Structure formats: C-alpha cells, structure tokens
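I've put the structures underneath this note.
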Structure 1
Amino acid sequence: MDWKKTAERLASIAGEDWLPKRLSDRIDSVERLFVACSGGADSVFLSLFFAGLSRRKTNPGELTVLHFNHKLRGEESEKDERFVRDICGELGVAFVSDSWSRDDDAKAVSEEQARDARMNFFAKAIGSTNDDAAILTGHHADDIAETMLMRLSRGSGLQGLSAPREYSVGARGLRFIRPLLGLRKEQIVEWLEQAGATWREDASNREDVFYRNRLRKVVIPEWENASDRSPQTGAAQSRAFLEEDWRALDDCFEKSWLDAFDGEGTISWEKLLAMPRAFQRRTLNRLVSMVSKNGLTLSSMEALLEALRTGSTFKASVEGSHWISGSPESGRVEMVAEERVYDWSLQALPMDVSLCLPGGGLLRVREIELDRELKKEIRSGSISHDQSVFLSASGKQSCPLWVRPWSPGDAYRPMGRDASVKLKELFIDRKIPKQQRRLLPILVSDEGEILWAPGLPPNKGYRIGDNTTRALQLTYSK
C-alpha cells in the first residue's frame, strides 16, 4: 500500500473541520509532536492525518510515532509492531518502539499494569526534558462513554468523570492531547475505509477479561437500544461540561488553599472548617499528596470529614510512617511522621479520637453513661461484636487504651468461655480470613491484657454488670 497517497486521501476526505481550533492551535505550538500508535483504527488515523498535515505546514513540528509492544498476544503483537513500522517507513516519519520485558510472562496482567508499562516507555522515548513535547492519543467519543460508566460504578467525582480530557499532564510531566474526543469510532472507521487504509484489530478487545471490554460488548449496545439518541455523543458533551465545572471549582479552590496553607505543611483548622465540604476534601487530598501518591482511602476521608464537622481530633495513617493529624485545640491540620501503624506496638488510643488504620479501618473509643435500656440491650447480646462492644469502665480499666496488631500466641478469656483461648483459634472459628487478621486492631489495657478484637467477643473480665454505670464503647468500622 502507498501510505503517502493514503494519507493524502484521508486528509482530503476528513478535512480539518472536525479538529477544534483550540486543539489545533495547541498542537501547532508543540515543537516535538508524538503519536501513540498501537496499529488500531483510531491511532492509525492520527498517524496518517498528522503526518500529512505536518508535510503541508510551512514550519512543521517534528513528528514521531511511538509503539509499545506489550507482548501479550504472541505473534499478533509482533505483527502489530511490524505494521506500524512499515507505515512510518513509507510516510517518512520517525518510529520508536519498545517491548515489555516481564519476569512473570505466564501470569495475567491488569489494565493498570499495562498502562504503567506504556507510560514508562513514553517517558523514556521523550526524555527528561518534555516541556516542548506532547503525545497525541486516539481516545474518541466511544471511549468517553465507557470510561464514564466505569468511573460511575467506582464512585468517581468531577475530576474522574471528566476524563479523558482533551489536554492533560500525566505522570513524569508527560503532556497528552486527545484530538478525537468529538468523533465516534464509526466515523473514524468510515473515513479510513474511504481512503483505502487498513489497520490492525486486537482480538483481546473481544474477550471478557477486562471490565471495559464487558461494558463495550454487553452494556453499551443495550444502552444504545434503550436511548432515543446517541449515548456516546451525549456522554462526550457531559464530559466537556463536567470538565468546565471541575476547572472552575479548581480555580476557586486554589484561593482557599493559599489562604489556609502556611507554606510549610500545615493547614489552619479554622479556615479548613469554613470551607465547603468539596474544598475540605481537596485540601486533605492535596496535603496527603505531599508525602504519598496513594492518598487516603474513601473510608478514611469520610471519617476525617466527619471529625471536622463534629470538631473532633483525628489521626489517620497515610503511608509508611506518615500520618495526617488535626485537632481544634491545636488549630492545625498537618502531616506528621511516626511509627507506621503496621508496627502498632503500643500505639496509644486516646479517648474520643478517630484512628484511621491501613486497609480502611476506623477505630474509636469513648466513655458513656449507661441507661437502663442500653444496659439491657448490651446484656441481651443483641449488639454484634463485629463493630462495637461495651466494656465496664468502673473497674480496673485505665485510659488511654492501646492498639497493636495480632501476634501469634495472643490469648484472652472472651465472653462465653470459662478459660483463656488463643486468638488464632477464635479467628478460625469465626472464619476471619488470614489476610484480614494482620489488619485487625487488637485493643489492650495498660497492663497488656487483651480487651477486644473486632469480630470477636470482648474480654469477659470487663462485662457489663447489674451495677455498672459507665462503659467504654469501642467501635471499629470499614
């Protein structure tokens, strides 16, 4: 195939009206332009169109096609690479490729792992100085609809629902431009066919292994049948509106952030409290992002926001030895470095403070007065031990309590037993999986006596009696 003539035909058939001027101007300003080309229809369209476009410009930017061979489909992956290389050779544009070298070739890989490998390749190909470079990718309107459904099912906010965006800066400062977001896949294919172009089809896109594929095969067709218009076009328009809202909120948030942040890692409690909840969430996320790329779990974030609302001191594990801590007494919210919670050895748990644990657990202890009805409910056994227990506070119990991880050999005398029992035996009886046991907090007294582990009965020596008037309520949630 004469790819130069094919590219010329494609440029003539498609024209340039489909490309928004804001994106055209951005692309024209790029000194080094890259196209990520897998060999599929959308990325072949980009390679052909922009190769022809750069030849027609008086001062064309340098164009390079990038191809990453994931080596997931055997010989088919090798054919993809040869196909893209041949196109570039005939078009006279630079071609850079690499392949995925994995130690666990026999194991299945996730979409996230494959994406990370691609990003590593892009960063390597472009180099450390990438301010003058941008990568064009073939995301189109159909991708938007699929991504939006995926993110809705995962509980994403504005930022997640406005992806993929026309322009974004990713990991390692890589800049991405997505010119095709306003086009349906069927339109791209129609133009390629009219120009006489061919492309590669990835058979794995028809498999049910990945979530996106299942949406594409099952959900999207039903959505199209049920809709009175193109859901892909509607999703693309919604994405654009959501991005507008997200950027507007981001601009407003920056002012709040600069007002509350002292420049050295501390946020004013008072100013954070005065922010809208959406800004509080962003502030906490940004503070945590200074030390961790993983961020807070959803349950930890909600716990911190609730602590703000009620004016309660909080402390949450973030990553390694890093914690986020805040209190109205100190007037600060800040990142602190302490022993990580996996090394819980005698981690103090003060009264009425929420402690957020790795794995998403939230632990809290408070002292309460017992009325007749609550005492009756506790003694009847109607309250589950999975999340909350009540211990007598009128005996030898002292504060603060302590929390640590389970250790082999741990034992105590739980309610309902006349003798001490190993925690391991109780975990097995209650069918608590091994991977969860290390994440469960073990509550102990000052003397080291085990009081409770979530999912198990509390220590029999601290049971609520007829004359008990005060109790410690221990609560664990995820």
Structure 2
Amino acid sequence: MTTRPAPRVFISAAHKSSGKTTVTVGLAAALAARGLAVQPFKKGPDYIDPLWLSAATGRACRNLDFHTQPPRLIRETFERLSRGADISLIEGNKGLYDGVDLEGGNSSAMLANWLEAPVVLVVDCAGMTRGVAPLLLGYKAFDPSVRIAGVILNKVAGARHEKKLREVVAHYTGIPVLGAVHRGPAMEIMERHLGLVPANEAAEAAAAIARLRDAVTAQVDLDALLALAADTPPTEVFAEPLPAAPTPSLRIGIARDAAFGFYYPDDFDALRLAGAETVFFDTLRDAQLPPDLDGLFIGGGFPETNGEALEANRSLRAEIQAKAAAGLPIYAECGGLMYLSRAITWHGTRREMAGILPAETVMYPTPQGRGYVRLRETADFPWPRLEDGPGVVPAHEFHHSRLENIEGDPRFAYQVIRGAGIAEKRDGLIVGHTLATYAHMRSVGASPWAPRFAAFMRAVRVGALRNLKVRADA
C-alpha cells in the first residue's frame, strides 16, 4: 500500500562531538512541549543517547543499527514505531558520512536515504566563520542523493558571530539556516568516561532537558523544521503490527536503576512475546528480589560509579548469589557481568559484588573493548540451539574494565571472531545456569536471544534441557 509517511527528519553532523545529541534532545523536548507526539530513533547500538531522547519525549527511543538489523528490518521497525507519531526524529551517530564501510553502506547518510528522511546538519561553528561555506558545499556535493535540507549552527559565540555565519551560508550555499544555538551552560550535559551521563542516573536530568528545550525553542525555527519533516514522498508501508503478547507463563526479574539502565525496548518486547512477564527491581534499594522469578536479566550500566550502594545492599547480593547456586537462570551483559563478579576495583577502591563469577573486575582509564563484535557459539553454549545454527552472532561491546584472576577451568559460551571479549578471544562466562558476557546483544534479526533465554528458563523450570531448539525468527 502506498501512503504518506509520518513526518520525519534526520539530525546529523559533520563530525563527532558537534553537540548533535544535546541539540536533538532539545529539539525533541521542544516539539513535545508543543503537545506533539515525538517518536525518537537513534542510529547505531548506543544506549545513553536513547535514554535522554526517551526522557525528553516520553516515548521509548528505538535503535536502528545496520550491524544487527538488515535494511528491510530497519525500515519495518521505523515504519511500525512511527505510526501514531506527529513527527519522528532520527539522530545519527558520528558524522553524516562516517562509517567502517568504504562505500558508506553503514553511514548515517545511507540510513537517511533508506528512510527517505531530509537531513538537518548540526555544525560546530566554534572558531569558524567563512569556512562554514566550503564545509557545507562539500557535504552537499559528496553525495547528491542525500538531501541536506537545513543546517543548525551550533556553539555560536554570540550575536555578531551568528550574523556572519548566517550571511556566509545564505550567500554561498543556499541551505536554509533553521537556527543558531549559542554556546553556554544551557546546552551542556555532564559527561564521564563512556560519554554523557545517562538520563536514568542524572538526578538533574529533568532540569537539564528543560534547559535544552528552552534554549532550542528560543534559537531554532521549529515551524521550519516541522515543514521540512512533513515534506517526504509517498512510500510503500510494509511493516505489520507486532502480534499481541501471550498470557505470561514466566516471570523474569530485570535490574533497572541508576546502576543498570542499558536495555533495548525491542528486547523487552521480545521477552513478552516469548511469554515472559518483565518485573523490574532496583539493585541499589531493594532488599529482596521480586517473588516467584524464573530468571534474571542484568544489563549494562555503570556499577563502578554506584559501587558503594551496590556493596551496601548485602541482602540482595546474598539472595542473588543463593538463587544462582540453586540453579536460577541468569543472563548478564557488561555491567551485569561486573556485578556478578567477586568485586569491582576502581580508582584503587575495591567493592564487594555478588560473587557468582570466579573472577574480579578491574577498571582501567582506557577502553578494554570497544565497537562491533562477532561471536560464534561454542559447544558449551547453554541455551537452546537455533534450528539453523549455531552461527555468527552480531553484537557490540564498550567497556573500560577487565575480568582478572579468573579461577578454575572456566567455560565460555562464545569464541570471539571480532572484538575483545573476556579473555583470549573468548566471551560469555558460564557458571551453572548463569551466562555473563561483555557483549551487548539485541534480540532482532539473526540473534533472537530473548526467546532462547525464555525457552531456557522454561526448560530449567521443568527439568528438560536436552535437544531444545528455537527458530531464528522466533
């Protein structure tokens, strides 16, 4: 069926650290303040930017990632989630044309074209006046198929600087200037070693979003942005609605708090479609786990910055350790892996953790693993096999920590084809029914981890672990 798509705009930049995320969060909040339903998307595997965009709009931000999703699935995800929204905002990653593929097949430009979205370029104008013109002209000429429909001048020094920039852009490029955002504390969000402080952890997140909203409202022509977003061609809509989730037959406890907040909404959807009720708990404040759980999922985050509170919650750590020893299925990613180790050492301070994994976590000032990874399942992989597998699993990692002093003869679920993993090109430490990995999975495409883990939980509960298989499209 051919139809007019929901209004959309792709926010990109000439290079990383142009202030694109803070501008996008401000735009999202400013449009939501008008009463519009704003559906945010983020290119790539990032967790932190989506947390801010979700908080700014009140709608879960969804990731669009060429590494884990084939192009058709990206388009289906986008069309499905855009329905009912007044406008979709897609934030790119890195620069518009950046990417690991020489031909740009995984760039923001390619994604913008695939989604038929006009591009608004956020340009870092610090120390720049007339030089903005050749930059914009070069970006326009590099790939004429990319529709650069507007520019937002960012990090502008003042009114005089803004006037010069506007005159240069108008005289040489003809690209509409949608706004000029001045440099100042209103456009700043606190950062740390993995980038912006996540919105789930920043106590002042609401106030920061309000500052960004007000600054963008005052300095960007939102009506012009909306007009660009609405100027999209008719398209074939082929995304079917997700099926209704069945009546839950499992309960999975999910750690979600200031320490653990790196989750994909798609994974929660997939767990529910697999028959699991998702029950959230707080590792910092809850003295006990929720009752009657069939498994635990502890995602990524910043346990190192919350180490004191995690260590102080002894009753919860003891219960998780006891449940693991009794055979409760547990899946942990990155920060969750760190929490399940014996201890975390950061800046010379050692904090006791859950003690399920026979190793200790040590933080380093530089990344110990970063980027897209590819994994192959080993014979020890504990969950049900795919009917057409095991194959190569796409994922990503970004960690400043390492597992050290690993005791015994550890078993690993993955051979690392690309990436760092835990040790010696291996990842996915297995202890009993616990699987802990540095890799962040996403239950889409070729890696349906959620239904596999649900099947594993179900099999453990009834004592039937042999010969289990699930479909790759489950």
From the coordinates of one of 1, 2, mean count of other Cβ atoms within 10 Å over residues 249-256 came out at 13.5; that one is structure 1
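Looking at distance in nm of label points 7 Å out along Cα→Cβ at positions 97 and 449, point out which structure of 1, 2 has the largest value.
1
From 1, 2, which structure was distance in nm of label points 7 Å out along Cα→Cβ at positions 17 and 417 = 3.4 calculated on?
2
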Out of 1, 2, which has the highest value for volume of the Cα convex hull per residue in Å³? 1
Consider the structures 1, 2: one of them gives -9000 for helix-only ellipticity at 222 nm (-39500 (n - 2.57) for each DSSP H run of 4 or more, over all residues; to 500) as calculated from the coordinates. Say which. 2
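None of the figures in this text is laboratory data; all of them are computed from the coordinates on show. Note that the coordinates shown come from a computational prediction; the quantities given were computed from them, not determined experimentally. Cβ atoms are built from the backbone, for glycine too; each structure is taken alone.
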